[in-house]
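Computed from the coordinates by the stated procedures, all read-outs in this text should not be read as laboratory data. On a predicted model such as this, the values are computed, not experimentally measured, just so you know. Cβ atoms are built from the backbone, for glycine too; each structure is taken alone.
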Structure I
């Protein structure tokens, strides 16, 4: 899912001439700690709730604040993982979206991104999660995929995380489209891969989806 498909049309941008009290009112209405500031179609950065409260002057125009995170935007063709990374790295709850000409298109909130991720096929599909540990130099997704596919299974998604105790080692998390992965585990171990954990995930039922929808409605996200 790419950025242009996740733009939140409800959240308005601030203009430099808007006042801080209007910004706070919008933040409260849309339940966000930040708002984008845009001038002549250009993304200038984010204004944060804490900045306004610390300044203790709600009549102050937006242009008099030092804006945050002028680089907190993605292009409309980028994948939603980039949105999450940018938001987490900069500790903001939304990022801007621009087109190929750097024209502002809107914003994506972290909540929008999490909901989109929860609705993707790898998350919804039944299967198992396998976690492998290895030296980073030994990592080859092509080789791992081949071993999984030899057991009539597929990798639905994969991610890599550096080992906190050893910078030369990584943990590889695989979502497999089968609940019984005993044969896959045996194959991986036979080829020298260390399996450190596995989890079975059942299919998301209609009842589960209803409960998720109710929770999101309760959280108003």
Structure II
């Protein structure tokens, strides 16, 4: 029987880092659903699609070829590779313009519906650690284990600035993160919230190894 670990939390909480590390520990497939929405956002921006046009975005989501796969040889700069119509857009989807627009795209019901089947199918093949903002609440409501990672907005802004090599932009990233948190938690479709029964961890207080150990301990309890 396959196991599914759902990891949710706000932007910059460390979901990808912790989720990927835990996936490696239990030899599971790592899936970052946020990259799927980022790839769609990139397609919308490049194609000039109105981010308020729910119908057009839903159509674009249904027609776009988006995939997330394990890194290839020589791709040690990433946890996974995201492709849009076969093109590697792993780095493009993490640019500031995508950061600012992805919440507007992902809030539409048609977009999330188009992604849902792909995400659930990925969790049925083998053990999976799937990260996002509605995994435990919508995508995998019956997940073996649900985890919610959080951290103070200032901590997350500093991480983002360090990741981008822009320590001078901490205040800018903080403003963006607060806007993103507000948009994600208040959207009408699949709002960001803590799944019932989730293991809640503060990544501002626990390092990656500490989080992975805590998740492993809870999974062992469930498996016992």
Practice prompt. Give the label, chosen from I, II, of the structure having the highest value of FRET efficiency 1/(1 + (r/R0)^6) of positions 75 and 179 (r between Cβ atoms, R0 = 35 Å, to 0.05).
Written response: II
Response to the item:
For distance in nm of label points 7 Å out along Cα→Cβ at positions 3 and 107, structure among I, II ranking highest is II
Item to complete: Rank structures I, II by distance in nm of label points 7 Å out along Cα→Cβ at positions 35 and 163 and report only the one at the top, that is, the highest.
Response: I
Discussion item. Matching task: -9500 is the computed value of helix-only ellipticity at 222 nm (-39500 (n - 2.57) for each DSSP H run of 4 or more, over all residues; to 500). Pick the structure from I, II.
Written reply: I
Fill in: When Rg/Rh (Cα atoms, Kirkwood Rh), for residues 11-66 alone is computed for each of I, II, the largest belongs to
II
Worksheet entry | Which entry (I, II) yields the derived value 32 for relative contact order in percent (Cα under 8 Å, 6 or more apart) | II
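One of I, II was used to compute mean projected area of the Cα convex hull in nm², and the answer was 15.3. Which one was it? Provide the component values of the computation, followed by the final result.
Numbers: I: 15.3; II: 11.9.
Among I, II, the structure yielding 15.3 for mean projected area of the Cα convex hull in nm² is I.
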